[in-house]
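Next come the structures, one after another.
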Structure P
Amino acid sequence: MVAAAPGEVAEPLVEAVVEDLRGRGLEVATGRFGADMKIDMEADGPVTILIEAE
């Protein structure tokens, strides 16, 4: 996450990807960019990688 683009650069890129996916007929849910999130996750795969940042 250290090398991540700042919000003013990243947000338009994320919006472009979302619009591209929607344009292909995929359903895409979004939230508020940059907001803290609390999620509940159920993994169904051989590997789950947790990434924590301070």
Structure Q
Amino acid sequence: HPAYGLDGGQPGAPGINRVVRVNGEIEVLSHIGQVEMQPGDVFEIHTPGGGGYGRSS
């Protein structure tokens, strides 16, 4: 779940965990996902910022 915004601020983006396979295939994992890695595969963790505070002008 993304971080909540406060006082009219927008929520933050959700984080993403994924595996980029050596053949270019991308496998997005759930928040409790498990995956078997192979040599050459890359595990990526995308961590966004938090939610906003206040309405934008």
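We did not get these values from a lab; they are worked out from the coordinates using the rules stated. Source: prediction; values computed, not measured. Cβ atoms are built from the backbone, for glycine too; each structure is taken alone.
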Taking mean projected area of the Cα convex hull in nm² from the coordinates of each of P, Q, which one would give 5.5? P
helix-only ellipticity at 222 nm (-39500 (n - 2.57) for each DSSP H run of 4 or more, over all residues; to 500), calculated, reads 0; among P, Q the input was structure Q
At a computed 0.75 (FRET efficiency 1/(1 + (r/R0)^6) of positions 28 and 44 (r between Cβ atoms, R0 = 25 Å, to 0.05)), which of P, Q: P
For distance in nm of label points 7 Å out along Cα→Cβ at positions 4 and 36, find whichever of P, Q sits highest and give me its label. Q
